[in-house]
Structures are given as structure tokens and as C-alpha cells.
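K.L.:
Quick heads-up: structures coming right below.
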Structure P
């Protein structure tokens, strides 16, 4: 499913989808390069109607096929994800605003303890393979909207999301 109809983006996503069959390192490199290109063209979402929900984040499908799903995620002020791990690769870039990403160390199959927190500003890119556990939580700690672009290595038609497991936070020990 192609939401963006211009040839440049269709070609970019088709190349990335084909690269998803390569080694993990090659795929992450291609994901990072795709996000660099998208960040260089902040108007690439101009033709996409982005859903917004006050107090929540919303995933807006931009491209999807049998190997990758690309979402523009709109983060309203204060919105956040659960602490979660992914069943697939995950590359993301901050298009506008800033997000706080907190990493967690697993304690058991349902709990994690916070280990690191990063502020991801506009223009930043992060990528990971599902070599897990890669537990993290994303939060828009500001009073302004943020938008991020996420590339996941899964078919959006066969799974509801990229989240594999959700966790609860434990106090640091």
C-alpha cells in the first residue's frame, strides 16, 4: 500500500523494502539513509492527512508492503507509549519537536527497570534490530506537538503493530 504517490518516495521505500532481505547491518544502513533523505525533505508529508488526537499519539501509515511499514507518528503534548519491545526492526527519526526515549533493562518477562534516558531532537535518527531485548518508552515531555517517522520491518496487514511485549516499570534497585 502506497500512501505517498510521488515517484521519489515510492522508489525510496521500494529500495528499502528490497534491502530488508539483506543482512541486518545493510538493512539498518538503508533505513538510516532513507530517514536522512526524508528529513532533508520535510514537506514530504504535505499530501498526507495526519490524524491528531489530543493527549495521545497517532500512527499514520505512509507506506506499507509485505516487508516494511512506514508511519508518521504525531505526538500530542504529554503523550507516551508503554514500555515495550519490538518483534521487528525499528528505525525512527524526529521530524519536528522532541521526544524523550527511555531505555529499560528487563528484570523478568513483564518488568523492566529504567537504565538510560535520551532527548531525541528534530533531525535525530535511531535504529535497532529485534535482537532484544530492546525495551524502551517514548514520551513527548513538551507542551508542543512532535512528529516522528518510523520504519518497521513487518507487514502492517498481518499484525496490528510492531510491539512484541509490553512491560511494567520497577523502581531502580
Structure Q
């Protein structure tokens, strides 16, 4: 086989992209089970390991609290809530709406970690299934195939055999 005709095996990254985009029922089932089992581990990995490193580049801010204040519409009267300060005084503070994108980014990182773990799990299971299939094929090839039975004689052959036997008996 020439090098031009040789099929290039995709890298694990290409396989992962195919898995993440297409998937199948088995991958979905495994993903659901593993996702539930590893949910606390990946949340801890994201919140306790990855996000603090990301926060270094964000100036040490708590990334889960990253948010953008949404503007108040001019025709809507602002609402206020009472806030108690450390010295016990109460002040009225305007209630604001926020777009909290930090939690979304943490959830996306959690998902990518889970998807990567599930991908490698399914890949390992597929390799095991493939090796078991190869062993079965090798075992079947090692056993001699039983010889097929000869086909039943046709009506003409049966008739000719009867004529032969009658001629022998004369």
C-alpha cells in the first residue's frame, strides 16, 4: 500500500471534537453517569485550582462574582433595599440588576473537563471492545472450518444412479 493511499488516523483532539459534536446514545449515557459522579470533583478543580490561576490575570478578583451592572430604564422608578452597615446604621441602597458572566464561564470550564474525562473513558472502552473483537476473530481463524457437506444429488443424478443399479443387476 502506498503512502498516498494510507488513511491517516485522527489525533485524539480530532476524535474528541467529533465525539463532542456528534456523539451517540452510548456516549450520552456514559456522559450522564460520569457527569453526575464527577460533578463535585470538577467543580472543585475549576473553583479551587483553575479559577484562582485565571484570577491572577484578572487582578485577583473573585471570578465567580464577575458581573456587569445593567442600566435602569429612565421611566422605571428605582427600588431600594435597606442595608445595615458594620456600625449598625441603616442606609437605603438602590437595587441593581446584574449580568453575572463569571458563573457561566466556570460552568463552561466544568463542562469541558467533564467532556474530556468522558471522552477518554469512552475511548478506553472502545479500545477494550476492539481488542476483544480481534481476539475473537483470531480464535475463529485459528480453528479449522468444518468441511461443508456435499450438495444433495439432483433428480437427474438419482435417476441415473437407479438406471445404473438396474443394469448391474441384470
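Computed from the coordinates by the stated procedures, all read-outs in this text should not be read as laboratory data. Because the structure is predicted, anything quoted here is derived from the model rather than measured. Cβ atoms are built from the backbone, for glycine too; each structure is taken alone.
K.L.:
One of P, Q was used to calculate relative contact order in percent (Cα under 8 Å, 6 or more apart), giving 23; which?
P.N.:
Numbers: P: 27; Q: 23.
Computing relative contact order in percent (Cα under 8 Å, 6 or more apart) on every structure in P, Q gives 23 only for Q.
K.L.:
From which structure (P, Q) was distance in nm of label points 7 Å out along Cα→Cβ at positions 15 and 87 calculated, if the value obtained is 3.0?
P.N.:
Details: P: 3.0; Q: 6.6.
Source structure for this number: P.
K.L.:
Thinking only about distance in nm of label points 7 Å out along Cα→Cβ at positions 79 and 103, which of P, Q has the largest value? Please list the in-between numbers first.
P.N.:
Numbers: P: 2.6; Q: 1.7.
The maximum falls on structure P.
K.L.:
For the read-out log10 I(q)/I(0) by the Debye sum over Cα atoms at q = 0.12, 0.17, 0.20 Å⁻¹, a value of -0.53, -1.08, -1.47 was computed from one structure; give its label from P, Q.
P.N.:
It traces back to P.
K.L.:
Now for a different question. Out of P, Q, choose the structure whose coordinates give helix-only ellipticity at 222 nm (-39500 (n - 2.57) for each DSSP H run of 4 or more, over all residues; to 500) equal to -5500 when calculated. Walk me through the numbers before you get to the answer.
P.N.:
Details: P: -5500; Q: -18500.
Label of the originating structure: P.
K.L.:
Of the structures labelled P, Q, one was used to calculate mean projected area of the Cα convex hull in nm², for residues 47-118 alone, giving 7.8. Name it. Write out the running numbers ahead of the final one.
P.N.:
On the way: P: 6.3; Q: 7.8.
It was calculated from structure Q.
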